[in-house]
Structure 1
Amino acid sequence: MAAELDLAVLGHRVRHHRKRHDMTLSELSDLVDRPVPYLSQLENGKVEPKIGLLNALADSLDVGVGELVDPEPPNRRAELELALARAQEDPRYQAFGLPHLKPTAKMGDDVLEHLVTLWKSLPAAESGRSLRAEDRARAANVQLREEMRERNNYFEEIEKIAREALDAIGYPGSGPVSERNITDLAGHFGFKLERARGMPSSARSITDQRNRIIYIPLREEVELRTARSVVLQTLGHYALDHSSTRDFGEYLRQRVESNYFSAATLIPEQPAAELLQRSFDQNDISIEDMKEAFYVSYEMAAHRFTNLATQHLGLPVHFLRCNPDGVVSKAYENDGIDYPCDAEGTVEGMRVSRHWGVRQAWQASQSFLLHYQHTVTDAGDWWCATYIEDASKNPYAISVGTTSELATHFRGGDTIRRVEARSSATAPDPNLIARWEDVAWPSAAQRSHVLTALPPSSREFSPFPGVDLVDVYRFLDRQRPS
C-alpha cells in the first residue's frame, strides 16, 4: 500500500474530515498522540504515516481507513490545489523562475480555476530555460521567510512541545538550562550523549539511531554554550517528528523548526516573556539581558527576541546577520523595513547600505560596545542595536531593531546617532564611476559560502560578482596622485 499511497491526496482527505468535524490540529494531536507539526506535515503531504497512525486518524475522524487512503481528492477545492502543486513541480513551470505559490484560505476557488486552466492550456513543448537548484533554494527561502513574517516568527506548537519537555525533566521555571538538564532532555527523548574525538568538521553532531546515542565534539573542541545548542537542535528533529527530507524547502523548514525548538528550550517562553515585559515597562529592553539571564549567545538571544517581541509585547522588529562587507546571511522583519532583495525577493546574499547600523558598527571607535543608531531611509526611520561577534575566522554583526517611533522601549533608543540613508544621499558619485568603471579589475575574495558571498548584482550581469565596486572605485580614487 505504501508504494501506491498518494501522500498529497491523503493529506487533503485528513484535512477535509478534520474540518468537517470542526476540529483543530491541536485537538486532533491530543486524540492521536502526535505533535501538531507532524500532523501539519502530514496534511501537507510531506510524511507517510504508519498503519497504526492511519487507524488512529480514522477512529478520531469517524471514517474508515479506506476513506482516508482513497486516491480521489475529497472535493473540487482539493483537486485544484493538488493540480496547482503538481504543475509547480513540472520543469516547464519551474522554467518561468516564479516563486512557489501556496494556496491560502483567502485565495478563492475562481483564482485556482484560472491558474489551473491557464497551465493546462500551455503548449507541451519544453521550455529552453531550466530552473537551477540555486533558484529553487532561493524561492524556498523566500516562501519560508514570508510565512515567518505572517506568524510574527512565533510557532505556538513548537513552544508547547519545548515547554512540555522541560516540565517532564523538572526544569525549575527560571534561569539557564543546565548541562544536567540537557542530559535529562536527551534521556526524555530516548537518547544518551557522548563526547567523541575525531568528529568530522562538517558535522555538528552525529546520531546513532540504532543505539540511540548522540555524539558531539570533546569539551576542548566546543564550549558548553555551543554544545547545548547543538544537542537541542538534534533533539528537535525527534521532538518534532521530522522525517527524511525530499527537497530543499523541506530541509530548510526542518532546520528552522529544530533551531526554534533549541531556542525555545534554552530560553523558555514564560520566564523570557516575564523578563521582556519588565524591561518593556521600564523602557529598557536589551538583548544582552536575555543573553546573560539564560547563558546563550547574543545571536540566539536576538533570534529568540524576534519570536517573542510581537507576540508578547506587540512590538514589530527586524533582525540582520551580516559579514563586515554588509552581505546578509540571515534576515527577518515584520516592521516594514525595506531590505535589499533580488527579483525573486531573496535577501540572503544581498549587501545592505554602508550607512545602516549593521555596517556602521564596524567603524565605531569602541567596537566592543553595542552600536546604537537611527537610520533614515526612503521607506521610513528605523532604530537598531548592533553587536559584533569578532570571531577569529568569520566575524559578523548581529543587528536587532524596530521603527524609530518604538525605539523608546529599548536601551539605547535615545541615542543621538542618526544617519541619512535615503537613496539621494547614498547614491554613488557618477563622476567616480565614470573615472574607474572601465579601468578597475578587482579579484573577489575567497568565501566559504558561495550563495551568501556572491550576491546578485543590480545589473543584468556583473563581471565581478561579490565585489562592492563602489568601494573599489573609492579605493582607487584615494590612490590617485593629488
Structure 2
Amino acid sequence: MTSAALFAMLFLFMLIGMPVAVALGLSSVVTILFFSSDSLSSVALKLFEALSEHYTLLAIPFFILSSAFLSTGGVARRLITFAVNLVGHIKGGLAMASVMACMMFAAVSGSSPATVAAIGTIVIAGMVRSGYTEEFAAGVIANAGTLGILIPPSIVMLVYAAATEVSAARMFMAGFIPGVMMGLILMIAIYVVARIKGFPAQPWPGLGALFRSAVVASGGLMLIVIVLGSIYGGIASPTEAAAVSAVYAFLVSVFGYRDMGPLRGVPWRKEGEGAVSVVLRNSAQMALALPKSVFDPEVRATIMDAAKVSIMLLFIIANAMLFAHVLTTERLPHMIAETIVHWGLEPWVFLVVVNLLLLAAGNFMEPSAILLIMAPILFPIAMKLGIDPIHLGIIMVVNMEIGMLTPPVGLNLFVTAGITGHSIGWVIKAALPWLMLLLFFLMIITYVPQVSLWLPEFIDHLKGYK
C-alpha cells in the first residue's frame, strides 16, 4: 500500500509538470507523513547523508568542472583535428573521425550532453560542407555522444556505484571495452553507409601532419592517461583522479592551449626566439597570470556554469536517494526479490524485464534519478539470481545511453536540435537508424557478460587478487 502510494504520487507529480527532483522529494515526504511509520526527521538526515557519506559522489563536481574547462577551451577542436588526420582518408572518414573524437572527449568529460555539444558544434557543419547530409551528420553525433556516459570516467557510473556500493574503479574498468566496442560498431556502420551512398573521403595529410596533430592534441589525451591510468593502476581513487583532472583541465585550458584566461591568444613562441628565451618568457608569463586567472571573467564564468550543473545534479541525487530510502524502509526491494526467486525466474528472463523497465523509464526521467530509484530494487534480485553487480551496472548504463535518445526527455536530442536549429522531431528521425545499433549493442552487453567483466577480472589477476 505504501509503495503503491509512493509511485502513484511520483507519476502524478511528474504528469502535472513538476521537476523530477522535486517530484521525487515531495512524494517521499508525503509518503513518510501519511503512509509510513518512519520519522519525519529521517528526511533531513537522509538528505544530509546522501551527499556526505558517499565519498564517490564527490567526484561528480570535479568531473563536471573538468568537462567545463575542456568544453570551453579548444581541446575538442584539437581532438577532432587529430581524429580526422588519423581516419579521415577512409571512405566516410570524416564521420568516423567524429565518432573517434566523441570517444576521446568522452574519456575526459564523463558527460553525454557535453560530448555532443563540444564535438557536434564543430563537426556537423564541417560534415555538411564536405558532402554529407545534415540528417546523417546529426544522427551520427547524437548517437556517438552517448558514449560520454559509457566510456570512463562516467558520471552515471559514479551514481550507480554510490547507489549499490560497488567499486567505482571496477565500474570504470568494465566500461572501457564496451565503450570502444560501441564506437567501432558505429564506425563500421558509417563505412558501410558511406560506400553505399558515396560519401567522400578526406585527402591523406601525411605522417608529418598526423604526428603534429597528435602532439597538439596531447594536452587533452594526457588527461585520459592520467585519470584512467591512476585508477586502473590503483594509484588513486576515482574521486582523487577527478580532483586531479579538474586541476589539470584548468592548467591545460588557461596556460597550455591558452584558449581562455589572461594569456588568451598569447603565442608560446615568437619568431626567431631561442629555446632558453622561450622557457624564461613563458615561465614569467604563467607566474604573473596565475593569480590573475582567478579573477578572469571567462574562467569565473566557466566555474560558475560547472557549479550550477553540479548543484542541479546533486539535488536530483539527494532527492532520489531519499526516494530509495523510503523504498528500502518499506522493504519493497526485498519483497520483490523474494517473489521473483519464488517464481523461479531464469536470469536471462529477468534481464529482459530489466531492459524493458529501464528503456521505458529512460523516456521520462534523467539517468541519475533512474539509477538511484531502480538500482536498489534490481540489485538484490540480481544478486539472488547470481548476476554480477558490475555486469548489471553496465547493462543499466547502456540503457541510460538509449534513454539519452528517446523522447520526451532525451537530452542528446535537445542538444543536437540546438546545434542544428531543427525541431526535435527532425532530430529523432535522424537518430533513429543509429539507435537500432544501440539496441543491438544492448543485447550483446546483456547476454555476453565477459564483454564487461573481462578487463576488471584481468586487472584483478595482474594485481594478484583471487
(message) Tell me which structure, out of 1, 2, gives -25500 once helix-only ellipticity at 222 nm (-39500 (n - 2.57) for each DSSP H run of 4 or more, over all residues; to 500) is calculated.
(response) 2
(message) Can you rank 1, 2 by FRET efficiency 1/(1 + (r/R0)^6) of positions 151 and 415 (r between Cβ atoms, R0 = 25 Å, to 0.05) and just name the one with the largest value?
(response) 2
(message) If you rank structures 1, 2 by distance in nm of label points 7 Å out along Cα→Cβ at positions 39 and 183, which sits at the top with the largest value?
(response) 2
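Here semi-axes √(5λ) of the Cα gyration tensor in Å has been calculated and equals 39, 27, 21, so which of 1, 2 was it run on?
Matching structure: 2.
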(message) Comparing 1, 2, where is distance in nm of label points 7 Å out along Cα→Cβ at positions 191 and 215 highest?
(response) 2
(message) Quick check for you: by distance in nm of label points 7 Å out along Cα→Cβ at positions 303 and 335, which of 1, 2 is greatest?
(response) 2
(message) So if we calculate relative contact order in percent (Cα under 8 Å, 6 or more apart) for every structure here (1, 2), which label has the highest result?
(response) 2
(request) Rank structures 1, 2 by distance in nm of label points 7 Å out along Cα→Cβ at positions 159 and 327 and report only the one at the top, that is, the highest. (result) 1
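None of the figures in this text is laboratory data; all of them are computed from the coordinates on show. A quick note: this is a predicted structure, and the numbers were derived from the prediction, not measured. Cβ atoms are built from the backbone, for glycine too; each structure is taken alone.
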